[in-house]
1. With volume of the Cα convex hull per residue in Å³ computed per structure, which member of 1, 2 shows the largest figure?
2. Given 4.6 as the derived value for mean projected area of the Cα convex hull in nm², for residues 44-107 alone, which of the supplied structures 1, 2 does it correspond to?
3. Which structure, out of 1, 2, was FRET efficiency 1/(1 + (r/R0)^6) of positions 52 and 68 (r between Cβ atoms, R0 = 25 Å, to 0.05) calculated from, if the result is 0.65?
4. Which structure, out of 1, 2, was volume of the Cα convex hull per residue in Å³, for residues 36-75 alone calculated from, if the result is 78?
5. Comparing 1, 2, where is distance in nm of label points 7 Å out along Cα→Cβ at positions 156 and 188 highest?
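Values in this text are rule-based calculations from the coordinates and carry no lab data. Keep in mind that what you see is a predicted model, and the values were worked out from it rather than measured. Cβ atoms are built from the backbone, for glycine too; each structure is taken alone.
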Structure 1
Amino acid sequence: MVVLSVNVDHVATVRQARRCLEPDPVLAGMEVQAGGAGGITVHLREDRRHIQDDDVLRLSDAVNLPLNFEMAATDEMVDFAISLQPRSAMLVPEGRQEITTEGGLDVASDQDRLQAVVRQLADAGIPASAFIDAQERQIAAAAVCGFAVCEVHTGPWAETVEGRGDRDVELGKVAAAGTLITEAGMRFNAGHALNYTNVQPIAALQDLQELHIGHAIVSRAIFTGMQQAVREMVDLIENATT
């Protein structure tokens, strides 16, 4: 069964617009759990534009779900992850001007440094995940670095569903990447720009372990409530894999 891990960053985005106390991402995390998700994802950015340090700590204590901690490969974030002890730490690229993550981590071009970060996390008992584009060279580099998981960037697939690009080609790239990741002994996860319209073909891919979805669920939750929004996504994923 493919696990849904829900990213609650954008609950904090709404709160930070007013720099107040609500909506609380911890309460959102509790609703995510009640809705049937199998995990929680948060991205603690260096500029703290949405999720804050205290949010992550409170989520870890209050929500009885595995926590996937997205982070840049910096000394500050490595130290925070080691103190937090999440289920996994996913290394992602960060740009101060980007609205959201715009592409995968270039593992192949920064292999020595990333290998050292992966080793630090592993020595602390934290499996490391790499958020990468569906490219063979990135998968090979991730395996050399010792990553336990590769999450394939599904943004290009999502664009094809909106009419930009070839659907079969982009879905095939994600599927082929999943096969290479699995053959290399790593877990195959996927995420980015997935929603209620485009998730099922990805969810049905062979060997897929986990999907990370945030913005679409938080957006729907405005109208349906978080539990219902999560439940609807869980149902779509389950139906795609049965």
Structure 2
Amino acid sequence: MTGEDALSPKTVKAKYLVAVKTVFGAGVRSQLLPDNPAKDVQVRVRKQKVLRDKGYSGAEAKMILEAAGRIRHDSPRHNELSKRSIEWGPCIAAHTGARISEVMQLRKQDVEQHDGLPCIRITPEAGAVKNGEFRVVPLHRQLIERGLLEFVQASKDDYLFIKGDEDLAIVRDRAGRAGSMVSKWVREVVGLTDENIQPNHAWRHRFKTVARELGEDRLADAIQGHSDGRAATGYGAHTVRAMNVLIGKMPAYEV
């Protein structure tokens, strides 16, 4: 493989080499192999140069969200699910800091009320959640003003952005492909081709940056499903009302 299709050393080390060592290790434990031939194999990962912030700038975020709002008029070639994904995926990611796969696997029933506040529920019942734990995130006012609740109410499908399936492995694959499609759209249509940012993940970085400016790192962690590794963090709960305080402070985008 060459170019964009080539696997990065980081991916080989963290994913493929671990799998190979695990398989050979199982062979050793089962006495099928005398030794693990991969135990001493290492992949050197060069530290990447940091040339800019990993999150979107305000101008870049504005470009994407404005283009997403025009998708139904500008891209007749996209099918209905693709249009939904592009129209709402970046906007939800911008205001929740969620992973794009978590957004793409949202179901109609995952948009709900908590303590009188409209929220989304990100749950492993719907697909892949990295830490395997559900979380409830209050909706930013701009999502409501943009018509998210009306869109959800009018939806006739279970899953909002992909075709659903009882097999969650299939759902995860479809959510991943939908996210990749959004990323490709950002590159090719919006024109943000800077390879120093990841088109979908940049929203998570931007969300954390804005929250940090507001002095709300820990609430942002709860909203985004991050852990700071501290034992004390596992005590108590970040309530929806507490998270809504931060969401309420987050500025709207001028689009």
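1. Greatest value across 1, 2: structure 2.
2. 1
3. Structure 2 accounts for this read-out.
4. Here the read-out was taken from 1.
5. 2
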